[in-house]
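See the structures that follow.
Read the figures in this text as sums done on the coordinates, not as results from a lab. Everything numeric here is computed off the predicted structure, so don't read it as measured data. Cβ atoms are built from the backbone, for glycine too; each structure is taken alone.
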Structure I
Amino acid sequence: MQKFYGTGVALITPFKSDLSVDYHALNALVEFNIANGTDYLVISGTTGESATITKDEKSAIVKAIVEINKGRVPLVLGIGGNNTTEVINELKSSDLSSIDAILSVAPYYSKPTQEGFYQHFKAISIASPIPVILYNVPGRTAKNMLPETTLRLARDFENIIAVKEAGNNTQQYLELLKNKPEDFLIISGDDDLVAGIVLAGGAGVISVIGQAFPKDFSEMINYALEGKAKEAYKIHFKLMDVVGYIFEENNPAGIKAVLNSLGICNKEVRLPLVEASPNLQEKIANYIQRY
């Protein structure tokens with residue numbers, strides 16, 4: 001459980017100009033984060049453009065990150081979807097020997113009932129040989145998994161250890177924190193709310209912006225975990241503008257523009273996403289220059 005306190009980052013997948021995976025940039029990004037205080041890495045989440053990554057690419061990306069990491073920080077792998085059988089098949093066919101937990105998104109598009117959410121994650125829990133972190137992101141899935149469903153799963157299945165909550169709903173966070181089992185982790189997926197959520201009892205974050213500013217972001221989370229609100233919010237305010245910028249158009253185009261300004265990777269994303277507009281890129285570049 002301690003592995004998933006603090007700052008996790010949802011890694012992008014860097015691309016070359018021909019849209020093939022840029023493993024040189026991926027190496028640089030992973031090393032940059034490990035060297036600057038990121039506590040764990042999340043592979044093949046939404047920010048990694050999992051929707052347009054092939055199965056072979058996903059396997060190759062996981063293998064590359066495992067080799068770069070060399071066991072230095074825990075690794076979380078995104079395995080989820082709206083076809084429960086296919087998610088279970090992927091669990092059974094994947095090499096999870098170097099993976100510490102899976103991050104499994106709530107079923108999207110299908111809009112299941114709360115009982116449907118429960119049965120979906122029950123099946124995943126039974127099939128998974130490693131811990132499961134639930135991922136509730138109603139802005140992308142079109143259906144909110146309610147706190148009572150999340151907590152029912154937390155109580156019923158020992159290997160469901162946490163939820164990445166990303167509904168941008170402070171009240172829902174507080175309901176989860178108030179009623180959760182003692183050893184169940186509430187992990188923020190909202191970079192704009194995370195300081196307050198951790199101060200209220202959250203375990204940390206799986207962040208998008210954190211991979212661009214890992215030293216400051218992880219310091220902010222550590223202050224919040226220590227209950228040092230003034231110090232945490234000082235860093236929050238410093239990062240507040242750029243957090244807004246990266247979600248202004250779409251994720252991960254925004255964070256890739258930030259990382260490009262930092263010299264870490266290209267701006268390319270795969271269709272149907274398009275790179276950040278010239279206006280947004282200019283705002284980001286000006287922010288980086290001031291920072």
Structure II
Amino acid sequence: MNSAPPQLLPRDFEGLRALILARHESLPKRLAQVARFAVENPEDVALGTAASIAKAAHVQPSTLVRLAQTLGYQGFTDIQEVFRQRLKSRHSPYEERLAHAKAMIPEDASGAQVIATGVLGAAIESLDGALRNLNPEALETATSVLAAADTIYLLGQRRSYPATCYLGYIFGKLKMRAVVVGSALGNDEEVLHLARRNDAAISISFTPYASATVDWTRILADKDIPVIGITDSVFSPIARLSRAWLEVAESDFEGFRSLGATMALSVSLAIAAANKRRNG
């Protein structure tokens with residue numbers, strides 16, 4: 001088992017996530033399963049017990065220990081401490097603001113007021129999280145790829161589709177050729193097969209990942225066309241197929257998610273790419 005010396009093992013969440021990403025394809029099935037659960041449910045790992053985490057991940061508690069040791073840590077508590085430190089560092093003034101706003105809602109407030117406060121507050125949390133997790137290196141790579149592309153294919157279905165449509169509008173305003181994939185004609189694969197290596201794509205998908213988006217992304221990746229992903233997890237199939245990917249995890253209110261952070265990050269990519277193209 002190849003592992004780094006203890007002093008070189010990541011002690012922060014981003015480093016641990018990068019380590020898991022680098023190793024996950026070589027992990028046995030059960031270890032990969034719990035690793036995926038941990039990255040996608042960091043709060044549960046930070047706050048849970050070994051028994052509750054294992055139950056939620058559908059593995060035995062001993063699998064948690066095996067994962068930690070396979071990655072080079074002495075035990076699962078070492079990994080859990082990384083997740084707990086992440087939770088402490090994620091405390092945000094926006095969260096305080098949201099809590100304050102909720103506290104200010106009168107008891108006799110209308111249902112509409114409560115819902116609007118909840119949805120807008122979730123959007124604020126999403127934007128705050130996207131800003132905290134913004135990867136400058138991935139952003140620079142994505143901007144360069146898009147700036148150099150002849151045609152940009154925009155991939156996204158279900159709740160991601162509005163973001164791709166808006167990107168199509170923005171790229172048009174910026175005088176950059178873009179194609180929104182996904183139409184009633186049903187000829188999306190034929191359209192994608194027209195793509196050439198001097199083109200690029202933006203693929204947007206969140207769990208549960210739309211199968212059409214994943215399939216379209218794989219078609220382009222197999223043609224060696226660079227894909228820029230916007231997705232929610234290091235284990236996302238979009239992340240694995242992308243030249244560079246940016247993380248967005250939309251918070252929800254009563255199970256409903258806004259697209260605030262997704263829209264903002266998508267638009268910033270388009271504007272940055274146009275600016276880079278214009279300035280050479």
Structure III
Amino acid sequence: MKQLVILSGKGGTGKTTVAAALAHLASQKMSIVLADADVDAANLELVLSPTQVEEHDFTGGQLAIIDPDLCTACGICAEVCRFEAVIPGDEAYRVDNIACEGCASCFYQCPEEAIRMEEQTAGRWFRSDTRFGPLFHAHLFAGQENSGKLVTLVKQQGRLQALDSGADLLIVDGPPGIGCPVISASAGADLALLVVEPTVSGIHDLERILGTTDHFGVPALVCINKADLNQARADEIAGFCAAQGIEVVGRLPFDQVVTEAMVQGQPVTTYSDGPVTAALKVMCRRISEVI
């Protein structure tokens with residue numbers, strides 16, 4: 001079983017559009033499992049029309065809880081809290097759930113043992129069925145941390161499903177940027193497809209994500225999305241890749257049919273046989289050869 005992770009140095013480059021199209025094309029020749037690792041804004045499900053099979057809570061981090069029956073309002077907890085999350089009251093103190101960082105300083109300093117630390121539900125993860133293969137995805141609640149941990153969980157569930165079912169390929173739609181969630185999504189990948197746009201910051205964005213994949217030893221290929229919108233910038237990116245010894249496996253043209261397909265909740269490759277689909281088919285064949 002091989003793992004392909006699709007990344008970008010920033011959001012909005014068309015990463016999920018490419019992931020959905022590759023899922024459709026790859027599933028015609030092999031068995032695949034999908035994982036949407038962009039847990040802060042998961043949207044692969046929007047173009048795959050999945051049927052939810054399982055739903056699970058995700059616990060991430062702890063929250064301090066003050067028992068008003070035991071609290072003597074001594075104020076020590078408020079003094080040691082660096083986040084000003086402990087709020088004084090007339091007879092007992094309480095914790096602001098939004099401000100609390102779960103550091104447990106108040107828990108250890110309370111002389112009356114009136115404070116306990118509780119796990120909090122930070123999100124949910126799901127297993128769904130699509131016409132291309134199983135999909136694992138998640139939703140991290142607003143303001144919650146540990147998105148890297150949730151990414152790891154989603155990807156691990158996808159990997160285990162792929163191993164159990166004997167699937168040939170795990171396709172991971174990774175999060176944007178270069179932070180902890182990206183590192184979690186990239187771990188153990190056999191190949192990374194980096195989606196970039198021909199913009200002023202295109203090479204800079206590509207350098208950012210290449211620094212991440214290079215550091216973790218993940219070989220990379222590049223896809224230039226909407227390449228014909230700025231041919232000079234696209235050529236500049238291609239020249240940069242050539243100098244770095246990185247293959248550009250696709251130059252996708254701009255076409256409003258991509259937006260139309262998304263509105264219809266379909267991968268562009270199932271919606272139209274136009275130039276974008278033709279370029280994606282060529283790219284998919286080359287990725288299959290490399291991986």
Handout entry: Computed 33, 27, 17 for semi-axes √(5λ) of the Cα gyration tensor in Å - originating structure among I, II, III
Key = II
Problem - For 1.02 (Cα Rg over 2.2 N^0.38 Å, for residues 39-182 alone, calculated) the corresponding structure among I, II, III - result: I
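Here helix-only ellipticity at 222 nm (-39500 (n - 2.57) for each DSSP H run of 4 or more, over all residues; to 500) was calculated and came to -14000; which of the structures I, II, III was it taken from? Walk me through the numbers on the way to the answer.
Working: I: -14000; II: -18000; III: -10500.
Label of the originating structure: I.
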Problem - Highest-scoring label, criterion being distance in nm of label points 7 Å out along Cα→Cβ at positions 159 and 175, among I, II, III - result: II
